[in-house]
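Chemist: Down below are the structures I want you to see.
What follows draws every value from the coordinates through simple rules; no lab data is involved. Keep in mind the model is a prediction, meaning the values are calculated, not measured. Cβ atoms are built from the backbone, for glycine too; each structure is taken alone.
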Structure P
Amino acid sequence: MFKGSIVALATPFLNGKVDEQRLGELVEFHIANGTHAIVSCGTTGESATMSHDEDMRVTEFVIKKVNKRIPVIAGTGSNNTSEALDLTAAAKKNGADGALIVVPYYNKPTQEGMYQHYKKIAETVDIPIILYNVPGRTGVGMQPETAIRLSKIPGIVAIKEASGTVDNAMQIIKSAPEFTVLSGDDGITFPMMALGAKGVISVAANVIPDKVSKLCEFMLAGNYTEGRKLHYECLDLFNAMFYESNPIPVKAALHLMGMVGSEVRLPLTNMRPENLERLRIVMQKVGIKC
């Protein structure tokens, strides 16, 4: 259901509020440049700094702006199952095509707790669900065995694997070949897709949507030679997106491109000048005017 280049869309702010004008322009930029689907209110969208009302408003806005041209997946995760249920139900009501739900953070549930969390949401809200495993953010990781077990629940259709290793992905693909695995890290999209993943939920696609979508298309078509070439062409930029905590660098890159303001919300801060200059140099090397 979900494959290719799926952008984790940045959320532009202006004077402390969501800049809907620029948000709409970003949506059009992605559709024009071949992005296959959009995630609203994920980590890169600064959902952790937004209220739930803002989350729901941004998702509703993106859905209306996209107008069914490509799928829209809403970030609806929480460390509170009841809260995640409410956010997922709201996304369903607003017309989202799927929900990206992060492993509950901070309270560090057991594998059984994770299973019951997702099972409850899947049984309550009729929407395609993408699991999101990112232990660097959540403090605890989903084991492949848990993902495989969850893959058998109707409505749970995919996993964003952002553990930083291909090992988990390989185990899931081997044991649940019909379950969609998506890379959660741009830098390992090429090897993960070579092993059977179907795409990436991408940070870098915010600034090079055409290249990330083409990379995914090459890999889905089995054209590994061209995919490898594009991977190495973009690798420095993939790494540059993490010079500082995501989404600080991608917000800075979009600002350098004249597409959004530089504003991020505390406790995030603007990029340090020396890292901003490093980022500018890498962007210019891949042909981005900035």
Structure Q
Amino acid sequence: MKIGVSVFLTDKSGNPGDIAREAENLGFESFWVAEHIAVPTHYTTYYPRSADGKVPPFYAELVDPFIALMAAAQTTKTIRLGTAISLLPQHDTITLAKTTATLDLYSNGRLILGVGAGWFAEEAELFGVQFKRRWQHVREGVEALRELWSKEEAHYDGEIIKFPPLKIGPKPVQKPFPPIYLGAHDPKYALKRVAQYADGWFPANLTPDQFKTAIPEIKQLAKAAGRNPDGIEFSVLLMAQNEGPSAELMKQYRDAGVSRMIVLAWAAASGSGVEAVKALAPIVERARTI
């Protein structure tokens, strides 16, 4: 079982390079950074993970994940570097292709681009996103990124994303392109999307029993879509603020077909990210026993 660590990084967290280096030294397999670009002052969206339904104030203070991961790339050698998640519709696709390819180049091929459509309608609207069509935007964005990453002369003509033939570099180290994982949580809608265009899936807090049902269905759908079902990797993002998964729970996830567990270091948002990662070190040791 691979163990990754995810962090909310703010100006209180410390240098991302120091945090990622600590994670690598402790044996974490991957280092993931969250994204929210801006928080509108007025909104009606209900946030279910807070007692009052309000978006946590630190969401407005999150650092740019790609700059943070670039800092992490310069202080580490082997740990995978991922976004958990990047809000794909809120980015210009051509600019994002260059940013992510540059990150993959300077990390020597360690990028995992975790993407999602977002749940915060008012934030999406700041960037001109048609919220009801955001999942179509994600699919087109994934397809367009792969064109830009892999083609010497790329073009894309979708309903939302369009650009004429163009040349763009650098190209990513990973060939034909870095893996794109989908961070969608609800199995009712996510399975078909993962099967159609994602290289991996990492929903939050999905149970082993839910994975036992979902993974075979995704593989069946992927095969029907002409894709290699064995090329899709399954991870779980665990957001609970506790001591982390027990060895028994790790075994249950492994037996269900999950190969990576990503644990969230909540404390990094308001204090030392290095200390927040250190506090989760026992989880890495626990994983080695199964």
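Chemist: With volume of the Cα convex hull per residue in Å³ derived from the coordinates and found to be 113, which of P, Q does the value describe?
Modeler: Working: P: 113; Q: 126.
It must be structure P, since only it matches.
Chemist: Could I ask something else about it? For distance in nm of label points 7 Å out along Cα→Cβ at positions 2 and 162, the calculated result is 3.8, so let me know which of P, Q that is. If you can, show how the numbers build up before the last one.
Modeler: Working: P: 1.1; Q: 3.8.
Going label by label, the one that fits is Q.
Chemist: Comparing mean count of other Cβ atoms within 10 Å over residues 42-49 across P, Q, which is largest?
Modeler: Values: P: 22.6; Q: 10.2.
Result for mean count of other Cβ atoms within 10 Å over residues 42-49 over P, Q: largest is P.
Chemist: Let me ask you something else. Compute FRET efficiency 1/(1 + (r/R0)^6) of positions 82 and 226 (r between Cβ atoms, R0 = 30 Å, to 0.05) for each of P, Q and report the one that scores greatest. Provide the component values of the computation, followed by the final result.
Modeler: Values: P: 0.05; Q: 0.65.
When FRET efficiency 1/(1 + (r/R0)^6) of positions 82 and 226 (r between Cβ atoms, R0 = 30 Å, to 0.05) is calculated for P, Q, structure Q comes out on top.
Chemist: The value 3.0 for distance in nm of label points 7 Å out along Cα→Cβ at positions 130 and 210 was derived from one model only; which of P, Q is it?
Modeler: Only structure Q yields this read-out.
Chemist: Matching task: 22.6 is the computed value of mean count of other Cβ atoms within 10 Å over residues 18-25. Pick the structure from P, Q. Please report the intermediate quantities before stating the final value.
Modeler: Working: P: 16.0; Q: 22.6.
Computing mean count of other Cβ atoms within 10 Å over residues 18-25 on every structure in P, Q gives 22.6 only for Q.
Chemist: Here is a further query. So relative contact order in percent (Cα under 8 Å, 6 or more apart), computed for just one structure, reads 18; which one of P, Q is that? Don't skip to the end; give the middle numbers.
Modeler: Values: P: 18; Q: 23.
It was calculated from structure P.
Chemist: One of P, Q was used to compute helix-only ellipticity at 222 nm (-39500 (n - 2.57) for each DSSP H run of 4 or more, over all residues; to 500), and the answer was -11500. Which one was it? List each step's numbers first, then the result.
Modeler: Values: P: -14000; Q: -11500.
Here the read-out was taken from Q.
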